[in-house]
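Some structures to go through are shown next.
Read-outs throughout are calculated quantities, based only on the coordinates presented, and are distinct from any laboratory measurement. Bear in mind that the values here come from a model prediction, so they are computed numbers and not experimental data.
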Structure P
Amino acid sequence: MKDERKNLLKGYNMLLYFAGSMIMDIPTDECVTDFWLNGRLNQLPVSSSNPRFIKAAALLRDSCSDKNQCRQMLIEDYFRLFEANGIPLAPAYESLYIKAENTPVKITEKVSDFYNSYGWESRLRGKIPDDHLGIELLFLTRLIDKYILLDDEPSCCELKKEIIRFTEQHLLSWVSEWNEEIQEHSHNLCYKGIGTLIYACIEDLHGIFSRL
């Protein structure tokens, strides 16, 4: 595999690690400092012509300037959107959005079965349901990491098909609707940008692996 392609996939994985962490746990001071105040979001590890990706980058760059105010806004939005206590306005669980009879991609297996087929178990299993978006993104990054390390064409071809199948069945099938809830209910640009970034990265990765 060419180094350029490896670096591109590693860059998308970095973005998914960041975005996934923001929807799985309360934002920390370190997160705000590392990603906003130290300028990492001004130098994203990949560039994309996807209009949704460009929009996400713009939202994130304009979303945070004052550390204390920014973290407080992030925490308030986190609880508003995701926290299980009360009624979250944009819960990040596939099962709340997917209806097998009307989804454009027929769901043929549960996401847990997909994990089990690879012998993969999140350290958060039992604490966070398997169909949480953060867990699904973590699994996707693991598949991509595995793909990057492969050096034979037949194995790469098979894993590429699996990555496409996973993104279609367990991400693109519902993330659009979830992101609409984020855009409607988030009170600041931070989570609007994160939701859009997640959607854009999944679209881009699906496109990349479909062309390989």
Structure Q
Amino acid sequence: MTSDLLDAVDALTKPTRSKVIQGDTVTVVNHDPLLRQLEDAVTSAIGNGGGGGSATGSVINDAALQQLLIIKSQIGDWCRIVGARHDRQDAVRSLRRWYVAFLGGTGESDFYVKALRGWAATITDLLDPPKTVPLAGACPVCKAVNWSGPDDTQRASPVAVLYDHADPYRSVRAVCRVESCDAEWVGADAVEELVEEMTEAEHG
């Protein structure tokens, strides 16, 4: 599991590149490490007074601050356990130091791999939330036509398609947002069949 641990650490602490295709032009975009991006989101929130006047931005940045504090605290604990120096101002440097010190011990890495992958997924969702496309009609499983939103108000279209910008085709899935229903459709084929079924039911 050593390679898995290194991959998990790298995912949080190393810069990445992506290609943006616009017509015939391909542009390479450089991205800071995920932990740096999280720190930047928090710094931006503080500089703009907690969201720059946007309620949605404020919520996202508040969540970013909470997540950053949790991660830094955990990294600090891990560093103390293995005797690595913890830099409170630099989570990337601290995590890399922890990794080097951890390799010199005999501890199992499974727990840490799972935790690090969870951090990466959470940060990605905070910085680039999955896109949500509601589908009109009742859920084919629970038959509900409404669902309770975060503010407990009743909303239509309980079934929604979710996907990530980075890889829409592979990440696409659909979920029923009714709390008592655990229906989920994973993958492009399943979502396409769901859309056809709901369209026929809506207009049939």
Structure R
Amino acid sequence: MPERIKVDYKVYSTTVSALEALKELPYTIALDFEVQSLYSNSDRIEAKELLKQELDRPTERFCKLVAESNGLSYPSITKITHMIIGIDESTSIVIVISNLQMEKVLLNWIVSVKHHFLLHNASFDLKQVYVKTGKFPEHYDDTQLLAKIFINHADTWKANTQLKVLMGQYYTPKWTNIEGYDNEDLKDEAFLRYSAIDGAATMLLWKQLQEEVEIKKGD
């Protein structure tokens, strides 16, 4: 069992402080988002209650959309609550995004800078970027797809490339036991720590994958 890695992270919660922190970064960095429904928890509870009543068709459809929405819904009805930048295997930046204007500024930063972004399951995070900006980052890699190449097996359960499955042994067990993603306290310490580990773990996985690439080159 490897020694557990402690992740140091800094939290920023304003647009100005976040952009300042993003000025001095290495070329290759991990990128991850935490996402929630655009509708609050109370909105969704109310929508579920309304669906118990007789409603006209348009109202019923809207209530279903609200009631069933979550962080995995289409980006037009979600909001990014945290943007995580992994700097290395033990260091991350966590940006708390409190409004849609701040989200817009940070997404535009992503598609305008020259960094090499590493994303684990890029199809999820980059959908947020593309739908909301119409652009992709210039240079990015998906660590989940690369891991899938090396862990190639016909039985899906033997080729599980979820980040916590691959990297859980390196970090605190609490990382894999997050209770949910709907906590409206965006500065909850446990969730900030969880998010920070996502970024750091992606950087460690990338390092390991590059080592594997070099080994394959020598075969």
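Taking -17000 as the value of helix-only ellipticity at 222 nm (-39500 (n - 2.57) for each DSSP H run of 4 or more, over all residues; to 500) derived from one of the structures shown (P, Q, R), identify that structure. Of the options listed, only Q reproduces it. Here relative contact order in percent (Cα under 8 Å, 6 or more apart) was derived from just one of the structures P, Q, R, and that gives 14; the source is Q. Identify the structure, out of P, Q, R, from whose coordinates Cα extents along the principal axes in Å was calculated to give 51, 39, 31. This value belongs to structure P.
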